[in-house]
Structure P
Amino acid sequence: MDSGLFIEDLKDFPGVYTKYILETIGEKGLMDLTKNIPNNSAYVQRTIAYTDGEKTEIFQS
C-alpha cells in the first residue's frame, strides 16, 4: 500500500514522496511551495496491490 498528495500545478509533486517531504520541509514548507502557483488544486491517491501468487490486482482510490 502507498499513498500520496499530488499537487497538479507542481506536476503532481510531492506524490509518492509526500512522507519524505513532510519529514524534511514540513507542512509549512509544502504550503509555501504552493503559494505562488495559479492553481493549487491537489488530490490524494492511495494504491493497494494484492497477489495470490498467480494473479496480481491493483486498486486505486
Structure Q
Amino acid sequence: MVIIITGASSGIGYETAKFLSLKGHKVYGLSRRTFEDEHFINLPCDITDYNRVKECYYEIY
C-alpha cells in the first residue's frame, strides 16, 4: 500500500509516517522542509502550490 502524508516533517505527521512505514507500508511524506529520513521518503512540497502537488503525484506514481 502507498500512503501519502502531508506535514510529515514533525509532530503527528512525522510520527504517523514513521509508524506506518514500520508496519511495512510505502510512505511518502510531503512537507515544506527538506530532510532525510530512514523510514519514509520525503518530498518537499507546499500543499498550497497546486503545480508542486501535481509534480509530487507524478514522482510517486
_Quick check for you: by FRET efficiency 1/(1 + (r/R0)^6) of positions 5 and 53 (r between Cβ atoms, R0 = 35 Å, to 0.05), which of P, Q is greatest?_
Q
*For 37 (relative contact order in percent (Cα under 8 Å, 6 or more apart), calculated) the corresponding structure among P, Q*: P
*Thinking of P, Q, which structure, once helix-only ellipticity at 222 nm (-39500 (n - 2.57) for each DSSP H run of 4 or more, over all residues; to 500) is computed, gives back -7000?*
P
*Of the structures P, Q, the one that -0.62 was derived from, the read-out being log10 I(q)/I(0) by the Debye sum over Cα atoms at q = 0.17 Å⁻¹*: P
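Computed from the coordinates by the stated procedures, all read-outs in this text should not be read as laboratory data. Predicted model only: the values in this text are computed from it and were never measured. Cβ atoms are built from the backbone, for glycine too; each structure is taken alone.
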